[in-house]
Structure P
Amino acid sequence: MLYAMHEAAYYATTPWRLAARAARDFWSSPINPAAETRTGRTLFAAADLFANVTRRYGKPEWNIDRTVINGREVRVRPTTVWSSPWCKLVQFDRDMADMRNAGVFSLDPAVLIVAPLSGHYATLLRGTVEAFIPDHAVFVTDWSNARDVPMLDGRFDFHDYIDHIRTMLGVIGARAHVVAVCQPGPPVLAAASLMAEDGDPARPASMTFMGSPIDARLSPTVTNKLAEARPFTWFQKQMIYTVPPPYPGALRRVYPGFVQLYSFMSMNAERHQEAHERYFQDLVQGDGDSADKHLEFYDEYLSVLDMTEEFYLQTIDLVFQRYALPKGELEHRGRPVRPEAIIDIGLMTVEGENDDISGIGQTQAAHGLCANIPAALKEDYIQPKVGHYGVFNGRRFREEIYPRVRDFIRRTDGPAR
């Protein structure tokens with residue numbers, strides 16, 4: 001019912017939204033003599049803010065078509081190299097002629113960046129991808145919005161996620177590197193453990209976990225405490241809703257993206273309110289650069305996707321309530337997951353000093369679980385003065401975190417040891 005009410009509310013505000021857009025166009029028109037007056041800018045700002053707050057935010061584009069290597073511009077083309085109904089494996093293919101012009105004649109390490117399936121689209125990692133492209137053959141998991149997947153395509157759960165990681169590593173080829181950002185940590189570690197135990201030639205050469213809840217018992221955050229405080233049945237009853245028509249996934253049971261977004265925003269309600277107030281004032285004052293930065297951030301932040309009921313609830317159960325992986329109790333399709341089986345895969349963990357989603361120690365726990373990885377293949381790093389988002393995006397990521405990850409990947413690159 002909530003999903004249907006959410007859709008009804010959106011369509012009910014359509015006349016007001018169209019009126020706001022018309023007002024916005026009128027008060028920003030160059031032929032309107034009052035457009036540059038304070039009154040005109042105030043009316044424009046009010047109309048623009050209302051139109052943006054109430055509009056629908058679709059899946060963002062990657063907007064990555066070039067990079068710079070050795071001072072030379074290199075064209076980049078996102079290409080889907082494998083897909084299922086639930087995910088596209090996207091390669092950011094660099095133009096080979098441009099690469100040669102930039103003086104690059106050898107193959108760079110292949111890196112699979114596993115984007116979180118936790119409410120936002122993979123494009124949230126645009127800055128992460130842009131940092132990796134100059135030095136790596138980059139692949140990214142582009143997860144599907146569950147409301148767009150027809151019921152005929154079946155279920156997608158935590159164990160399907162693990163299988164997808166294994167399959168995509170196989171598509172990329174032997175000894176690629178995997179970087180898991182936030183939520184994917186546990187299933188990626190599970191996939192690597194199974195591949196190591198099987199002696200799978202496609203097992204990664206290294207794995208890097210960034211702000212991941214490998215052991216959510218450590219340094220619990222507000223998110224962790226909520227998962228502990230509520231019984232599992234509460235999540236079943238309060239967080240799961242049915243996709244309404246006309247979406248392709250109509251009748252599918254999901255954890256809606258808008259519910260996840262409300263949860264995120266309510267944790268920092270004052271900060272978001274202040275950001276929108278600043279945006280309004282920037283428009284009134286004619287500060288287009290600051291207003292554009294605000295729009296760029298919220299165009300991404302407010303774009304959300306739905307998760308299947310089974311994936312969401314299994315993640316709550318296995319990762320945030322039973323702590324199955326760190327307690328040695330996780331099984332994948334009846335088979336125990338044994339991180340101690342990993343002996344020749346490099347391991348790096350990255351955490352943020354001020355992370356309020358995955359507290360310090362939750363990601364580091366991977367080192368204790370992977371007890372048989374040689375010390376020479378392990379690295380741990382805590383970035384001062386960054387929160388969760390800063391672990392994988394922003395200036396400190398580009399200047400301080402990424403160079404360490406790049407060097408670690410180079411150090412562990414090569415054939416199986």
Structure Q
Amino acid sequence: MTAPPVGPVHMTTVAWPESADDDESAEVPVLAWQDARAVARGSAPEPLPAVTLALADALDHALAEPLTALTDLPPFATSAMDGWAVAAPAPGPWTLLPGAVTAGAEPEPLVAGSAAPIATGARVPLHTTAVIRSERGYVGSDGLLHHRGPGPLLPGCDIRPQGQECLRGEPLLAGGVTVTPTVLGLAAASGYDHLVVHRRPTVDLLVLGDELLRSGLPQGGRIRDALGPMLGPWLTSHGARVSDRQLVADDLGLLREAIETSVADVIITTGSTAAGPRDFLHAALREIGARLVVDSVAVRPGHPMLLAQLPPRDGRRRHLIGLPGNPLAAAVGAMTLAVPLLRQLGGHRAAGPLRVPAAVALAGHPRDTRLCPVTRSDEGAIPLHFDGPAMLRGLAIADGLAVVEPGGVAAGALVEVLDLPLARLH
């Protein structure tokens with residue numbers, strides 16, 4: 001795989017642990033934030049294979065082929081309103097036929113000068129020239145249907161013609177579109193029972209640290225694991241299928257074993273990405289023969305993140321993404337490396353950047369890109385408090401993460417905002 005060209009900010013030397021056969025160091029560029037995202041996406045040269053799924057199982061997958069209409073929509077001319085279907089001549093009046101035309105029924109044809117009550121969505125009878133909506137017609141004392149305007153009754157009024165939305169064989173959606181609830185509705189209306197979609201990448205989530213508790217209050221120097229509960233749904237919302245989540249103690253052997261026994265497409269770890277005395281991730285990757293692709297990104301918080309290519313298994317490419325252990329830093333790492341890679345593996349089209357005005361000046365780092373939680377107002381993006389690397393309070397109420405270039409963003413200037421899982425910008 002040839003990685004896209006990148007612009008390194010500076011170089012760092014990664015000192016692998018000494019081994020009997022190789023004690024050389026490897027140089028990996030510290031990447032600019034935008035470059036790191038491009039490298040992560042480029043690490044998957046093609047999406048995962050296509051599978052055929054029932055509509056109910058295809059949600060959140062990406063279409064592996066274009067969606068083409070299997071029928072005209074609507075498949076026959078229908079009434080757009082409750083009222084009366086009428087046959088020429090206009091302006092009437094018309095003789096009312098017995099019975100009403102309801103949705104799902106096959107109506108009898110009209111004859112000239114006749115009318116029949118009709119429901120919204122019902123198939124219009126043969127020879128219908130227009131529909132009079134309920135508020136624009138009345139049955140007079142003479143027992144006939146009359147039209148009361150406004151204006152003349154024009155041919156085709158309040159009739160949805162066959163094929164108004166699309167014709168059979170017409171392309172509806174391109175491949176790579178994410179299957180949302182509305183896409184499911186369109187597919188069903190178009191005649192589909194199954195969709196051809198890309199397989200979702202499987203993810204094993206390894207939360208590293210002796211200090212982490214699964215439940216209860218912090219005690220004895222130990223704290224609750226916040227990243228396991230947060231990252232699982234986060235990754236799922238971006239197209240992954242999280243197959244395993246486990247806490248792994250700060251032990252080189254245990255970490256290496258967890259990585260080697262995983263069969264997931266992507267392993268995501270939290271913590272152990274720096275060079276502390278209990279940070280064993282680099283050593284574990286070296287021992288199993290992984291290749292570092294990204295080792296630190298010029299972004300705050302979260303710069304000690306990494307992306308590695310693992311040895312293939314059963315002919316499949318596999319990746320490991322190491323996120324920092326601090327919660328907000330891990331979220332930044334997920335948006336930087338995990339989301340682009342997972343979206344590419346799942347076959348999802350890359351979305352263009354969303355840019356909004358900064359309601360106030362956004363402080364920046366002197367050299368690195370800064371991602372900060374923001375909310376939205378009529379004036380634009382507003383930074384939130386509690387935005388330290390170890391904090392989640394600001395992120396919990398944020399509409400997105402603002403991408404603040406080095407030096408900051410002036411009030412009124414456009415700033416890119418990354419959408420957060422399940423968060424909608426107003």
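Looking just at Cα Rg over 2.2 N^0.38 Å, for residues 278-325 alone, which of the labels P, Q belongs to the structure with the highest value?
Details: P: 2.00; Q: 1.21.
Looking at the calculated values, the largest one is P.
P, Q: which one has mean count of other Cβ atoms within 10 Å over residues 174-181, as calculated, at 15.8? Each step should come with its number before you reach the end.
Details: P: 24.8; Q: 15.8.
Computed on structure Q.
Identify which of structures P, Q gives the largest calculated value of relative contact order in percent (Cα under 8 Å, 6 or more apart).
Going through P, Q one by one, relative contact order in percent (Cα under 8 Å, 6 or more apart) is largest in P.
From P, Q, which structure was mean projected area of the Cα convex hull in nm², for residues 62-245 alone = 13.0 calculated on? Display every interim value, and only then the final one.
On the way: P: 13.0; Q: 17.4.
For mean projected area of the Cα convex hull in nm², for residues 62-245 alone, the value 13.0 is produced by structure P.
One of P, Q was used to compute FRET efficiency 1/(1 + (r/R0)^6) of positions 94 and 302 (r between Cβ atoms, R0 = 35 Å, to 0.05), and the result was 0.70. Which label is that?
Numbers: P: 0.70; Q: 0.00.
Only one of P, Q returns 0.70 for FRET efficiency 1/(1 + (r/R0)^6) of positions 94 and 302 (r between Cβ atoms, R0 = 35 Å, to 0.05), namely P.
From P, Q, which structure was distance in nm of label points 7 Å out along Cα→Cβ at positions 86 and 270 = 4.1 calculated on? Each step should come with its number before you reach the end.
On the way: P: 4.1; Q: 6.7.
Source structure for this number: P.
Looking at structures P, Q, which one was Cα extents along the principal axes in Å calculated from, given that it came out as 102, 51, 47?
Corresponding structure: Q.
Given -12000 as the derived value for helix-only ellipticity at 222 nm (-39500 (n - 2.57) for each DSSP H run of 4 or more, over all residues; to 500), which of the supplied structures P, Q does it correspond to? Before the final figure, lay out the partial values.
Working: P: -12000; Q: -4000.
Going label by label, the one that fits is P.
Can you spot which of P, Q the value 2.8 was calculated from, given it is distance in nm of label points 7 Å out along Cα→Cβ at positions 166 and 254?
The structure behind it is P.
No lab work stands behind these numbers, since they all come straight from the coordinates. None of these values were measured; they are calculated from a predicted model. Cβ atoms are built from the backbone, for glycine too; each structure is taken alone.
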